[in-house]
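Take a look at the structures below.
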Structure 1
Amino acid sequence: MFGEIAATMLRMPNRPAPPLVVDEVELAVLRSIARAGRTEQRLATRARIVLAAAAGAPNNRIAADVGVSPMTVLLWRRRFERGRLAGLRDAPRPGRERRYSREERDRVIALTLSPPPAGLTHWSSRRLAREVAMSTTTILRIWAEAGLKPHRTETFKFSTDPALEAKVRDVVGLYLAPPERAIVLSLDEKTQIQALDRTQPMLPLRPGQVERHTHDYKRNGTTCLFAALEVGTGKVTQQTRARHRGEDFLAFMRQVERAYPDGELHVVLDNVSTHKTPAVQAWLKSNPRITFHFTPTSASWMNQVETWFGILTRGAIRRGSFRSVKELIAMIDAFTRQWNDGSSPFTWVKTADEILAKAVRKRPAINESGH
């Protein structure tokens, strides 16, 4: 096949390829394959090639955008023309026989994407097999070829902040192009961290046996953790407090001010009320070198310190056993010291335009569905 493709390229070096003919059902499946985070990378690449070809993009541009050779673009155009969605999959094993027609496949895909009968939230392979008089194995094979997984679901939430675009551009601009000689901090609180003590001692890891602990535990109090991550270095300044109030936040900000005594400080944080109390506002006025930059509502994922909180939880808290809040705080302090000894910054890769384009693209679909 590669010989045929090479010959085609030699015969028509400058002639743009006509747009690939793709029906609406196939387009929906291809977009789903290209977007899904857990799609096999090579399959997602093939789907993006076909989508670009369907939009009429020249083969050379598709190759450059997707990061493949022009011959690869021609290969998957031909494979799709001959085998449609199934053609994007790797060739079947010898002896495997296709036992359904294209019309049957299209019917299964269309039904899968349509609402199920009353009383059900989604199609199961057995129910759909009964509906179309096909075997469960065939249904599963068609679903696998089309990248459909009706049994799975994911959650999402869009920010309704009226200043969404301005805040996204502000925060992302600080991450990607911070002001010269200024320090950018990502700050947040992790509240109500529990000091849990297992009712029996843990059984340690050993060959052939994972670490084990009892499912029940004793609660020995809670603490609130304030943390500020320096975006440029990954270094963390933290403080534990018994409560999460405006005065506790202000006490932590005074610690941050002492940790960074010189230069401009730009602090990325969320919109909770404790960050905007009159005492905090007065303190900001008396410290003009410190500027707050608020993330959009429902967009905590834009705060880089949230990533550090996740690492802390997995590495020092979730599997720990603490007889007191004091032990819990000692563990957090030890983890932070170790982190700072070898700290490195997180790499922010999304531009503001990419974030906003994704949000704007998805909103109409949500509105149309009545949610």
Structure 2
Amino acid sequence: MAIFLFIALLLSLAYFVFIGWLIPALKKIKRWESSFSPEVSVVIPFRNEKEHLSTLLTALSQQLYPLTKMEVVLINDHSEDESVAIIEDFQKRFGDLNVQLLHLDQSTGKKAALMKGVQNTRFDLILQTDADCVPARDWVQKAVMPFENSQVLASCGTVKMKGSRTLQKLYCLEFLSLQASGAALIQRGLPVMSNGANLAYRKGSWLKYHPGKEAWASGDDVFFVQKLALENRQQVVLNLPAMVVTTAPERFRDFIFQRVRWGGKTPSYPMKAAQRIAYLVAAENSILVLCFMAGLFISLDFIWIFVALLGFKSAPEYLLTKRYARQTGQVHLLRGFLLIALLYPFYIVGSGILILFGKNFRWKGRPLHP
């Protein structure tokens, strides 16, 4: 028991110091202000997105940005629904926005779609988003601002998750805490996380550091940013005002599959620092679950240890998430923090087990794992 307690305390202290190190990073975030308005290509890979494409295209056509300086490149990854018909109808009805529709031939997957899209863009500056997102009206206007500085190679924007149901609100809070950590790490010069739902970069940078890892169904965002950061760590910046909104998963099954898809790539991360951070998070949450299980089957004393370690872990997490929530207008989500803090270790461990043993998970009809 003494050895177990020593390991638990050591892990908890390391985790506490790590999160505490991240908190000040969100204190002084650069707010980009510029009248910079270059020509820009918006790249959007999609597969079976008939429910979202009309809303997305309408939002892009209403941007507070000169439409003459924009092009939208949509890449169809073998959709089996009415997605293509929706885009073609929009092209006929709205000619002010230049919308290109490309199709994958033999290749499949998001990375292949991105490669085709990026290669066929006309402009050097590229904004990437997902088909199930809705950009704010000033998204393009805000997203291009950091690139007035020629040293900036990539910029990570804000992705807000919304949902009306109770479970969805909990998913939104969990996603908010993940975004908070990712933003703080970028500020600390360790851009180990990014989100392809809101990513901006220079065409040449993407073609040089393109994600690779084609066997993985996802990871286009983190693989690219980490490969870029290995050589140009300070040239990946945070851009909170550039914002898109997406909807939280409706079903618990969809939420878990999404997190398994995100977490399963960890062993393939290009940055060793990213792997170490992920393993620290996994180890800290695993020790908490072990404490809880020991309390149920060995001694109730372990329950009190679980409570103490959980509080020690959650205090800096709350401060980090609260600071980010204030900066992105999502403070209302913090009401569910205590419940999320209690459930989070079990969800992380459960997701890890599924990543290790759930080899049959599929995303959009395709395997998640290579």
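Read-outs throughout are calculated quantities, based only on the coordinates presented, and are distinct from any laboratory measurement. All values reported here derive from a predicted model rather than from experimental measurement. Cβ atoms are built from the backbone, for glycine too; each structure is taken alone.
See the values below:
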item: Of the structures 1, 2, the one that 14 was derived from, the read-out being relative contact order in percent (Cα under 8 Å, 6 or more apart); result: 1
item: Source structure (of 1, 2) for helix-only ellipticity at 222 nm (-39500 (n - 2.57) for each DSSP H run of 4 or more, over all residues; to 500), computed value -14000; result: 1
item: When FRET efficiency 1/(1 + (r/R0)^6) of positions 41 and 257 (r between Cβ atoms, R0 = 41 Å, to 0.05) is computed for each of 1, 2, the largest belongs to; result: 2
item: When distance in nm of label points 7 Å out along Cα→Cβ at positions 209 and 297 is computed for each of 1, 2, the largest belongs to; result: 1
item: Highest-scoring label, criterion being mean projected area of the Cα convex hull in nm², among 1, 2; result: 1
